[in-house]
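Have a look at these structures, which come just after this line.
FYI, it's all coordinate maths here, none of it is from the lab. Small disclaimer: the values here were computed from a predicted structure and weren't measured. Cβ atoms are built from the backbone, for glycine too; each structure is taken alone.
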Structure P
Amino acid sequence: MNHDHDQTGRLLQPNSHMCFVCGLENPVGLRLRIYRTALGEIETSFTAPEHFQGYPGVLHGGIVASLLDEISGRAQMGDDPLAPRFMLTAKLEVKYRQNVPVGVPLRIVGRALKSKDRTAEAWAGIYHGETGGLLAEARTVLISVPPESLDASRLGELGWRVYPVEE
């Protein structure tokens with residue numbers, strides 16, 4: 001099996017060192033592994049620990065928004081890990097449909113929507129891993145990071161690469 005794909009054929013996406021959501025070395029981060037499931041579609045799974053709760057048993061709404069923000073933006077990143085389309089969130093509209101529980105597996109899906117030269121739109125949803133119900137969703141408007149703000153030749157310094165999953 002290719003180390004960049006899992007058992008279902010999903011393509012493992014890059015991580016960084018310190019990103020709150022995907023940074024593998026961030027001691028307080030979520031450390032999510034993100035997979036491409038189809039062109040413009042990604043997904044990840046997450047079981048929130050209790051220390052991220054707002055109300056007892058309920059994931060804090062700010063963490064919910066962070067998950068939706070990251071996964072929707074990642075859906076517009078493109079398929080070339082060496083030349084990703086980094087984008088900034090200009091607008092994040094979250095709909096909290098049900099409480100998102102801590103301690104329960106969650107499935108988080110992102111889909112690319114419209115894309116123009118410098119802007120894009122995306123959607124993300126958080127699903128209950130056991131019942132499949134949609135718990136929260138968001139639409140985002142994204143703006144491409146200006147080339148002068150991020151030198152693509154320095155991505156290695158950020159730790160931006162595909163890290164094989166240890167089995």
Structure Q
Amino acid sequence: MIATIGRDGVLLHAGVRYRAAIGLGGIQTDKQEGDQGTPAGLMMLRRVLFRADRGPRPQAIVPVSLLAPNDGWCDDPLDAAYNRMVRLPHPARHEALWRDDGVYDVIGVLGWNDDPPVKNRGSAIFLHLARPDYTPTEGCIALARPDLMAVLAAGITGIEVQP
């Protein structure tokens with residue numbers, strides 16, 4: 001099942017509307033690394049990662065795995081691990097997936113620029129937890145915890161981002 005989202009920040013899945021945060025740069029039809037935009041197009045849900053110390057295991061149709069304190073994601077276009085999960089410490093630019101702010105307590109890894117990654121086309125596009133005020137993301141799609149858990153449990157397989 002595919003969910004859709006547009007510039008209005010509403011994710012639609014199985015007839016239900018969910019408030020969402022998207023990238024500060026809006027929806028981009030020509031996504032580039034660092035533009036803070038959410039890429040337009042269909043992104044398949046590859047897997048779900050979660051912190052067991054912060055909540056129950058999400059139900060999903062895709063594989064679900066535990067996050068560890070040394071998990072990260074490489075966002076350095078010059079590194080061989082660009083747009084891939086890495087173990088920390090990692091010598092190239094990356095972001096830690098084990099965060100204090102809680103937004104990555106549940107992460108749906110979306111298939112953007114990953115088969116294979118192309119330098120500078122964008123990395124780390126996730127479906128994750130929204131901040132309470134729905135602050136824009138750096139390019140990801142973010143939902144409130146109950147909404148994210150419901151969408152994953154309903155069998156979402158991808159998100160179509162409409163420009």
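Each of P, Q could give distance in nm of label points 7 Å out along Cα→Cβ at positions 11 and 147, but the derived value 2.4 comes from P. I have 16.3 for Kirkwood radius over Cα pairs in Å, calculated from one of the structures P, Q. Which structure is it? Source structure: P. Out of P, Q, choose the structure whose coordinates give distance in nm of label points 7 Å out along Cα→Cβ at positions 83 and 99 equal to 2.0 when calculated. Attributed to the structure labelled Q.
Comparing relative contact order in percent (Cα under 8 Å, 6 or more apart) across structures P, Q, the highest value is found for Q. Which structure, out of P, Q, was FRET efficiency 1/(1 + (r/R0)^6) of positions 35 and 107 (r between Cβ atoms, R0 = 25 Å, to 0.05) calculated from, if the result is 0.75? Considering all the candidates, the number was obtained from Q.
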